[in-house]
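Derivation of every value follows stated rules applied to the coordinates shown; laboratory data play no part. What you see is a predicted model, and the numbers here were worked out from it, not measured in a lab. Cβ atoms are built from the backbone, for glycine too; each structure is taken alone.
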Structure 1
Amino acid sequence: MQDAHVMLPDMSDCMTSLSRVSYFAVFDGHGGSRASRFAAEHLHQTLAKKFPSGDPENVDKLIKKCLLDTFRQTDEEFLKKASSQKPAWKDGSTATCVLVVDDMVYVANLGDSRVRFMDLSLHCNTI
């Protein structure tokens, strides 16, 4: 199987944030499973290291920047590893993650994967 996922309802054991943080991600591998597995193993760890602390006035902006930087760094690290292999890996992956910080939900995606939220009346919104 080329896909991977991560569910961390409570990331407090790997972060120093005062906020309650939950992380959920799905990685849809293409051409192999190495990219999706790498992202599943590393994206949340990089996010935890980069997660902003302090400055409550700008926390929303800082979290969005953190997500962008985390996706970028994870991609660069995988590309470096993939290109160093003989023969070079040609795997790829989409990525979709949901980050819940206290009562705010952040969604980040790369590729053609999307998130759908449904309320109790089964009304669906695609993000």
Structure 2
Amino acid sequence: MPAGKANDTGSYDPKDVPHGHWDAFPKEPFPMYDGTKSTIYRSKDGKVVFGMLREVGKDTLVWPVDECLFVTNGWIQIEVEGGEKFVLNKGEVMVMQKGQTITFECSPDFANVAVFIDQEKPVELV
């Protein structure tokens, strides 16, 4: 598999291992947050997705899936309802749990790679 090619079928073929620079995979619009998104890997059942997001703006959400996020560019300010308020910068990580209410604000150059997991149904965010 060439660098920058996604495995969005969950193939177990050793030739289907996605690899490459985090920003090298095909992008599609992510209009909800005026950005782009890429799927790097999606499991056969769709319940695990590894992807890349570029997003801007501010929002409050009840988190729809479990997510492990790694900031690759810019910053994101996070406030977890009933918990802490903090800023993640390039190179920092966070784990969000399904059902948490989270307010976030992204810098204009914010980008991340993340793993999305839903035990009940396929992930639809990416």
Structure 3
Amino acid sequence: MSTFSKLLAFDAIFIFLACILYVLFGQITVRKLRKNPKTKDALGIEYSSGWDIINVAQALAMPRSWSRKLEKSPLSYLYANSDLLFENTTKFDQVLAAVFYWLLTISGLSAALLLLLNALGLLD
């Protein structure tokens, strides 16, 4: 088994865990936020079905200063309102969001990097 295959299999495990956390976070946290009249319009734009789950996770996982900077930009309608989300979520929701978002981001980027390195012939 080549190095590429081993690394890709290892990354696939993390992508699978991110998929499970996506469903859990959507059912536990985002469903509650969609039903709340104060927060249902503050979840950011939904490009496709379920994109608001990623928006909410991003708003809860990123440093507050970064979120505030995004919310003040001309494209602020794309992002979820982090201040309102922090007021209406528990610490468990925030930790779940951070674990899900960073696992999704890192595993996706590492899979793309592995494919690029393999295409360039840098992995055996």
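Match the computed value -21000 of helix-only ellipticity at 222 nm (-39500 (n - 2.57) for each DSSP H run of 4 or more, over all residues; to 500) to one of the structures 1, 2, 3, and report its label.
3
Taking FRET efficiency 1/(1 + (r/R0)^6) of positions 43 and 107 (r between Cβ atoms, R0 = 25 Å, to 0.05) as the quantity of interest, name the structure among 1, 2, 3 where it is greatest.
By FRET efficiency 1/(1 + (r/R0)^6) of positions 43 and 107 (r between Cβ atoms, R0 = 25 Å, to 0.05), the leading structure of 1, 2, 3 is 1.
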